[in-house]
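Where a number appears in this text, it was derived from the coordinates with a stated rule and is not lab data. None of these values were measured; they are calculated from a predicted model. Cβ atoms are built from the backbone, for glycine too; each structure is taken alone.
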Structure 1
Amino acid sequence: MTHSERAYFKTYLQRLVKIVRREDAREETFYPALADLIRQIAAATGRADIQVTILPRPTEAGNPDFRVWDGTSRIVGYIEAKPPCEELLDRVEHSEQLERYRSTFPNLILTNFLEFRLYRDGKRVATAQLGRPVVLHTLKHTPPPENIDAVWELLDQFLGFSLPRPLTAETLAVELAKRTRFLRDIVHQQLHFELENGKGALSGFYEAFQKFLIGSLTPEEFADLYAQTVTYGLFAARTR
């Protein structure tokens, strides 16, 4: 790593402290600083095609804060950010949101803009801390850069990810099952809402299934049936 590349982190930390000193910043206010750091490291490691989208459109698993991709079709990974004052990333790591992201996205970073955690296929494989949160959000000073090499290596590892092609029936089945489970949970939540608050398109389907096909069908069973039908129906259509 060159001296100028090390300076990326100093500039990044200086941008963070300027935002903190305003005392009116939301979490989203910090996003451009991190996006620029990712772009700089991507360019420095020979990946000039890398694009960073802040607050991308929703995915099948929810709304991560960043999508990192090649600008055309290949998604490198996702980043979920929490405010710099959030020091308990262990708690965030085991939240329902992160459990869902980790089970869906094979390449994911969780960060509070100072600590970075990299997950591969749901398992944490690297952790690196660039600075002390208390210096930033309590003292409102620029944290002295720490572990620059480890942070660089973690981000380089994240940017170098390439999704393996599902060349076997087994790996394809695993990937489809992940998406089916997520869709099942969303369908069940929406159906529960519609049944409690009046009619809706999904509850109409459910009642029709009960009336004409399976009289004993429960909402949970309907959600599972619906999710499997949609997922594997779309897969079959895609392969034709």
Structure 2
Amino acid sequence: MRAGNRGVPAKLLVVDDEPRTAQLTAELLRRAGYSVDVASSGTEALELIRSVSPDLMLLDYEMPDMEAPEVLDSLRSGGDRIPFPVIILTGARHSPGDQVVGIERGATDYIVKGTDRQVVLARVRGALRERASAPGAISRGRLHLDAARGEARLGDRVLKLERRPLLMLQLLANRSGEVVTRAELLDQVWGTSYRGFEHSLEQAVHQVRREMREPGWIETVRGIGYRLVVQP
């Protein structure tokens, strides 16, 4: 998906301290029709984000001033969700554990450097498409959700949820009263590339329950999945 809102090319931010890698990535994305800005450090990226408001960021995992999880934490300061997809760029030496840390801190996806260009573009298109197609507003009793706007309320109280916990909660709300399996949640919220990220699902459930402060809303069906139970 090349276009952002109203047919304007989506704005991407590439963050990498290796100039040649950053240049090659930016050129690939520009040829695909995107508007691209480049930052060479986490600090510069955070400054650019305030002025550019990107639709998506490709973020190098390891930079001299800060690593990707630190950048993600800065974006989430104050408990707010990250307002756009973030794809982490990892080196071959990074472990699956590093990838899990990035995802659990709010990243959308990860790409190992050197991955085929068409795969990189497909991942970018997928992340932008997911952002654009987030489900609309829904209400279940006192619970009001709008994943497209990043909004969640329980009665008059705002729930501060990251993107994936919010999408998970909205999926459960769409199928209120029905058991949604763990496999379905991982597939539909985390994507098929996240098989094995069950811990991320458990953390998302924990975050939702903590924010709602009423544990009865999310019922665990042992060995199967979860169910949303509307509370009076």
- [ ] Name the one structure among 1, 2 that volume of the Cα convex hull per residue in Å³, for residues 121-184 alone of 132 was derived from.
- [x] 1
TODO: Identify the structure, out of 1, 2, from whose coordinates distance in nm of label points 7 Å out along Cα→Cβ at positions 41 and 217 was calculated to give 4.1.
DONE: 2
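For which of the structures 1, 2 does the calculation of percent of Cα pairs over 18 Å apart, for residues 65-160 alone return 46?
Label of the originating structure: 1.
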Open item on the list: Quick check for you: by mean count of other Cβ atoms within 10 Å over residues 113-120, which of 1, 2 is greatest?
Closed with: 1
Open item on the list: I have -11500 for helix-only ellipticity at 222 nm (-39500 (n - 2.57) for each DSSP H run of 4 or more, over all residues; to 500), calculated from one of the structures 1, 2. Which structure is it?
Closed with: 2
